[in-house]
Structure P
Amino acid sequence: MIQVNAMGDACPIPVVKTKNAIRELSGPGIVETLVDNEIAVQNLTKMANQKGYGVKSEKLGADQYKVTMTVGEGAEMPQEGEEEVCLVEPGQQKKKIVAVISSPNMGDGDEGLGRTLMKGFIYALSQQDVLPETILFYNGGAALSCEGSPALEDLKSLEAQGVEILTCGTCLDFYGLKDKLQVGDVTNMYVIVEKMVGAHLIVKP
């Protein structure tokens, strides 16, 4: 295993350091990269997915994240001279995108279709180059972050990539879901309004 310290490094340095470490493996192995921002996590995750590496990320503390890549037998190795692409260019302000989900269904009409569409929406959200900063769940949407939700795997993937998942506590109480939350944290209406007011873009399916 090779450990890479990219704390304090701006894009594309964390990606470059990680690619160099993968070359040093000269075959299957594991590379762990420490970074201090969510954009770096997203850039590293995108690179790993493009190359076919196993990847997972975790938040170790305030402004500290660890991205672990598993390079398998026959995996594509980084090439010299490859262009490094940042999701956000150095010095550019990150756009605050907030997704708000108030129902387990997407759109009006057939309920079964609506649930299928919502699952697809959350999966598609997890595959975007620029992820939302926060996803807010309230009213009937609170069920999507709880036990039995078909979207749990994708929500956990989003959280691992640094997306903040917040569910209304009043809504969890109302629907009897207080003890069934599986991803993210409980929040209140003040924080929900604060996140929405502070957003550059609000996405609502």
Structure Q
Amino acid sequence: MEKILAKVLSLNLGSQDDLGKEPCAFLQAELDGFIGDRHRSYSRQTWVGDKQAEGTKRRNERQWSAVSVEELAEIQQKMDLKEPLTAASLGANICLAGVPHLSRLPKGTTLTFPSGAELEVSEYNTPCLEMGKKLSKIHTTSSGQPVRDTVFSKAAKYCRGVVGVVEVAGIINAGDDVTIKLYSPPKWITRLSKTENST
């Protein structure tokens, strides 16, 4: 199983329904999410784009969100922003350094922290128009022009970060080292595929 070593640059927590979060020194991860965060829950209501009908109660696979400083810089450049783009303004709980392609981590990848806390990636976090509208109100371009609502969705395509669930409870601190284990199929599946392809 391939490993990536990264570091926690910053942490954010938010209880208000404004898409943003506030910086904090640590996060307390429980099995239903981060204490004090609005996304903490075992379940959530579906929205447009989910497989189920909008408003259906379903399992919450979005207990936390993470971005990388490398991908933030990429989005900022594409949007031509004058001010730095931060994980807090994007509503992400965790900002990592050392993972330039964080958004491409496969489902099932795990992030392990020194306390023993473990997070599992559920999926790529698709950029949305609502976030684009929020960013257009707080940012300007390098030339001082307003940012259009639709720019974020285009600029953040495939580099918006990931969401997931808490696998093991624990404390996550700013400055923590993180061990990222990329998901790979079990060896028996790989062996079975090779056997089937050779017949």
Structure R
Amino acid sequence: MIYSVSGKLAFKGESFVVVEAGGVGLKLSASKATIAALPAVGGENAGSVALFSHLHVKEDALDLYGFSSEAERDFFEMLIGVSGVGPKSALAILDTGPLDELAAAIKENRPDLLTRAAGIGRKTAERVILELKTKVESTHSGSMVEKMETDSDLVEALTGLGYRRDEARAALGRVDADMKGAEERLKAALKILNAKT
């Protein structure tokens, strides 16, 4: 298994990056959060990047997946261990929120929060919960799920205002976790989004 990849960031797309290591350009599919955390290609902070990785072996392909942390990679590997969840579905689930919130949704038996991931139906979400409920750790899962529900509604509100879904999620991810009210979180997210333009 390829444990990690480090090298120069050569390309950054919506669903994958290319890291040049030892004269070879390695394509790594990644979650939106991992991609957003990487520097711009050719920017001031450009240079060497390091990603934890998972090599997925299929009959007709070898696919490499990159992660910003070991925790994200471990969560991904737990997800693909669930019957019916492939790597693309696992990345879609990772894109729905931070790991602690996903763990909380699993602990609190909330398939509706997992079905927000592209391509994840209710049966698959219920299978994920059934198989992973005893494997994930989550403290304060009730309040985490409440925040997840609020943020999901706020993502819809922000997309209604013309922002892209990934932009809205990223902005809400930067809002102070202690800020609870929907109106306050929306104002803070709008401030973050407007500061970018």
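Numbers at a glance
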quantity	calculated
Origin of the value 0.10, where FRET efficiency 1/(1 + (r/R0)^6) of positions 63 and 111 (r between Cβ atoms, R0 = 30 Å, to 0.05) was derived from one of P, Q, R	P
Given 18 for relative contact order in percent (Cα under 8 Å, 6 or more apart), calculated: source structure among P, Q, R	P
Source structure (of P, Q, R) for helix-only ellipticity at 222 nm (-39500 (n - 2.57) for each DSSP H run of 4 or more, over all residues; to 500), computed value -5500	Q
Label whose coordinates, when distance in nm of label points 7 Å out along Cα→Cβ at positions 7 and 119 is calculated, return 4.2 (choices P, Q, R)	P
When distance in nm of label points 7 Å out along Cα→Cβ at positions 39 and 167 is computed for each of P, Q, R, the largest belongs to	P
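Quick note: the coordinates plus some simple rules give every number you see, no bench work behind them. Since this is a predicted model, take the numbers as computed values, not measurements. Cβ atoms are built from the backbone, for glycine too; each structure is taken alone.
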